[in-house]
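All of the numbers you see were taken from the coordinates with simple rules; none came from a lab. Just so it is clear, the model here is predicted, and its values are computed rather than measured. Cβ atoms are built from the backbone, for glycine too; each structure is taken alone.
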Structure 1
Amino acid sequence: MLWDNIEKRDVNLASNKDVLAVQNFLSRFDLTFAPEQIEYTTVFLRNEKIVATGSLAGEVLRNIAVDESLQGEGVTASVVSELITQAVQRSRYHYFIFTKPDKSHLFGGLGFNEIARVEPYCVLLESGLGSIKSFCQNLAKQAAVLPAGKRAALVMNCNPFTLGHKALIEKAAAENEAVIVLVVSEENSAFPFAVRKQLIEAGVKEYNNVLVIPGGGYVISAATFPGYFTKGEATILAQTRLDAAIFGKYIAPALKIQKRYIGEEPYCPTTRTYNEALQEVLPAFGIEVCQTPRFGTEQAISASEVRSLIRCGDDISLAKISSMVPSTTYEFLLSEEAKPILAKIRANVSRH
């Protein structure tokens, strides 16, 4: 180490004492720390007191903070280097940092490039193999199979795919020459990404102008929108606008999108705030936001209600589900492949 009496140590995320020490240190920087969201945390200590820390969660380097007395001494670089080393050991070579605007210059000097910012809240930067530019080039190649003309986009999690989701896609397909459904790729839902994408593709097979592709790391991901999965209500305002700005600045031009379709959200406050962010941000990029009422008769159909009925597990609940999802989704729910997923849902009360 370059600094006297400083020791680097891995944090035991199962230790209440270690976690509390990190939480207390980060609170000085208005940062929170939830060990269940983290896979690795390092601390730098002087006389057994934390003077710097950082954590790794997937491709995201997060909760990076350095004591004021050591700022400018290269400690931030050492924290980032340690986190990247841990990521490489996990075969990850692309990295995101989500930070405050007044701290972004610290990471720019370490080889991170700014993707987008939302003043005065946050900045998203990236480094390593791959970039949003190459991601968008790949998106454009995939969308080249679609017919020319007006293009619309929908971003969907579909946990699982319901008749409500299908109705929104059907409306977009009827009103535009081409429609692109970007499927949230994060593995934080009861139904795995591969299954969710498969159910959407099966459910919209009848429409020859609809393309279903992965949203990847730049669309409602743990980097662009951690509050969607972590319930970070204090930061959702910033994160929703960051995700909307990235879509407007990069994703929409690559796919030649002119409209973004969303459904009304009567249940989830986070999704409702996200819809508001899209309506506020996207028009500045020339993108029309089309919000439609939720599909349903007596009450709006939602994937969360389908999961609630799965938890019940009785014949009446199964009959209700059959009226809320396409036949392709229902057939999957009755299959052997679905059994581990259904068991997981019944054992968990998570909103995802």
Structure 2
Amino acid sequence: MSLAEQNTKGRRPALLPRWLKRPAYMLGLIAITMLGLLFVTFLIGRVMPIDPVLAIVGERASAETYQQVFEDLGLDKPLLVQFGYYLWDVLHGDFGVSLLTAHPVSEDIGRVFPATLELATLGTLMGVLLGVPLGVIAAVSRDSWIDQIARVVALVGYSMPIFWLGLMGLLIFYGILGWVGGPGRVGISYADVVPPVTGMILIDSALDGNWDVFRDALSHIVLPASLLGYYSLAYISRMTRSFMLEQLSAEYITTARVKGMSERAVIWRHAFRNIRVQLITVIALSYANLLEGSVLTEIIFAWPGIGSYITNALLSADMSAVLGGTVVIGLIFIILNVGSDLLYRFLDPRAK
């Protein structure tokens, strides 16, 4: 037997091809994270001081009715068995029925989530398109009046309560000046005019060619999206400035300048290129925070999104809706983290 045959014989065959190992690892990580999220939400539903049976049957129900519903919900089973039932239902897209709307929670989330997605996406785009250049310019003009203004803008965005900014915005731009639409996604006369395709009214009205609805929806979304965009801008510009200052003080930047490279090329081709991976994480976290943290904005502007849906469900002791919304928000964070990891590998070959 040759030496090559002996080496081959001593090796164990690989369980997976090399090109499948990374996707399998990512899928396994997602599955474990999602399982942990479901277990935490399940425990929250069990330790909350709210009786799900009383929320369904009411306080005047008989003991027999209470016991029947108690058994129908599987609450008489061991906790591990209850979690198994819960896991099985969630994997089949069943989050239960909302006590507030009397509809399946999955249908309610499918109805309200596009509104939040539209609002948060527009706000994030504003934050990125304005925050990244502002952070770069502030870093390049360090300690100048431009840098001072950029830092004040970011500080105000962090310090001012968003509900106060929302109320002042409605008072000035809607109540006094009349430049924007009021609360809600569209005016009453345009409600349910456009057939829902994506659930995002700007896209649906454009697909339908109804530009009157599009303009009305744009006038309603511009103010809440601008507030979220300002909040996102404050975070993104501050982090961009910090990343750029670190790169501009590096030796390779000095070398590039000594070689006679233009300042524009030094800033954008070298320094900015090396902070792209870090910015991906910042933007992804900002986007996720707007998707799950726009509760106050949605309440102030009567925006029928998932934030206001979860809040109303919590105030009504509708735990099926609360837990269903929580699982969806957690899934969004997981997806954005995985997407960030994939973009790392695309933008930075060293990450491979």
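With relative contact order in percent (Cα under 8 Å, 6 or more apart) computed per structure, which member of 1, 2 shows the largest figure?
For this comparison of relative contact order in percent (Cα under 8 Å, 6 or more apart), the top structure is 2.
When Kirkwood radius over Cα pairs in Å is compared over structures 1, 2, which one is greatest?
2
Tell me which structure, out of 1, 2, gives 2.2 once distance in nm of label points 7 Å out along Cα→Cβ at positions 73 and 329 is calculated.
Matching structure: 2.
Given a value of -11000 for helix-only ellipticity at 222 nm (-39500 (n - 2.57) for each DSSP H run of 4 or more, over all residues; to 500), point me to the structure among 1, 2 it was derived from.
Going through each structure in turn, the value belongs to 1.
In terms of FRET efficiency 1/(1 + (r/R0)^6) of positions 209 and 225 (r between Cβ atoms, R0 = 25 Å, to 0.05), which of structures 1, 2 is highest?
2
Upon calculation of Cα Rg over 2.2 N^0.38 Å, for residues 89-192 alone from the atomic coordinates, which of the structures 1, 2 produces 1.57?
2
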